[in-house]
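Nothing in this text is a laboratory measurement; each read-out follows from the coordinates by a stated rule. Note that this is a predicted model, so its numbers are computed, not measured. Cβ atoms are built from the backbone, for glycine too; each structure is taken alone.
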Structure I
Amino acid sequence: MELWYMLAFFAGLLVFFGTHYYSAFRSRDENSLAVRMGRGPYMGLYSLLTIAGFAAMIWGYAMLKPMWFPLGNPPNWTRHITMALMLPAMILIVATYMPPAGFIKKGVRHPMLAAVKLWALAHLLANWDLASVFLFASFLIYGVVDRIAVKRRGDVGAANIKPNVLGDLLSIAVGLALYLLFIYELHYMLIGVDVLQG
């Protein structure tokens, strides 16, 4: 059975990040696949592949994590760093979608990418089993590479928006609420790990 879990995990990684890397580096001219297919069909296919890859990756990871040997035992202090890093990650995720865009979004430009990098680094620090290293390192590498890609194609993200301080206040408040909700309820419910247990 372990072989099937490995196939699902690595196939999921390949499909999920393959679609994302293609999107990051694809041609934007009139001969691109997206233009030739049409935006609707292209986004439909992209979404289908991404969801399938994500589902296979997470299922394979959940099955492999208890089976694969740890590369070491992370010291207890890494858990505290992980929890500290997750607060700005949550705020950045909220700031990405907050309708009154604030100075956080303008300054970071691509807050979702920044959140992904923080989330991946935070979880790498606290999870030293082989499956987790593959998973979170893949997200961290993608976040770094995609940030380079958007810079090279001149995508300045939210740099030119007119910021509203209300957006920052709401992003911080909602991000903090989401952070606390994950710590006290959702992380255990969804992942099965109580982050408050040292």
Structure II
Amino acid sequence: MKETISLRDILPYREYGLFRGEHNSKVIQIEKHRRISSRHFSFLFENRDTVINQINEMVYLEKITDESQIRELIDVYSDLLPSSDTLSVSMFIEFEDYDIMVKELKKLVGVEKDVYFIFDGHEIRGIPEENRSTESLEATLQYIKFKFDDSAARWFHNAAGASIVVRHTIYGEEARIPPDLLNSLKEEIQPSA
């Protein structure tokens, strides 16, 4: 079952502003635990806390007070929520040098279609959000879902290790999931009874 976010979960921008530093410190700690990296990619396993923080930040930065606009943000960002059979990942394309990144992004078009969640000889191909890139330019942020059927969920619960693997012809990379995060993800994926 997928968690939901309601209007009461989002703070008015003035109230959020009073405690913004405290909120962000907490979320930074959560994200530190839920982020893995390879050389040019990092992957954040989203959860309810990270998504609510993104909405609160948007409301704060845009100084949004209209409830219908806040509901629209909730609807948009709720797509990032994981569920009991799906992990939701934000994939960031990262280069230290901006000029190199601009040049290399053209070579990375479609990379989001070559992302896999690998565990103990099993793999789940990522399902990217559509229309984030064009035919000639790759977006530096991609949203990817990994959907588990019951069999995969059961195998995953017994997995000794897991990784996210990018099978791109130029940028083939792997990001290993540390044991503490792996255990958290196992708790989040639940096979149906």
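Going by distance in nm of label points 7 Å out along Cα→Cβ at positions 141 and 165, which of structures I, II comes out largest?
Ranking I, II on distance in nm of label points 7 Å out along Cα→Cβ at positions 141 and 165, first place is I.
Determine which structure produced the value 2.5 for distance in nm of label points 7 Å out along Cα→Cβ at positions 21 and 37, calculated from the coordinates; the candidates are I, II.
Comparing all candidates, it corresponds to II.
One of I, II was used to compute helix-only ellipticity at 222 nm (-39500 (n - 2.57) for each DSSP H run of 4 or more, over all residues; to 500), and the answer was -11500. Which one was it?
The value was obtained from structure II.
For distance in nm of label points 7 Å out along Cα→Cβ at positions 93 and 173, the calculated result is 1.1, so let me know which of I, II that is.
Attributed to the structure labelled II.
With P(r) over Cα pairs in 5 Å bins from 0, in percent, for residues 5-52 alone coming out at 5, 18, 23, 22, 16, 10, 5, 2, pick the structure among I, II it was computed from.
II
Comparing distance in nm of label points 7 Å out along Cα→Cβ at positions 45 and 181 across I, II, which is largest?
Comparing I, II, the top value of distance in nm of label points 7 Å out along Cα→Cβ at positions 45 and 181 belongs to I.
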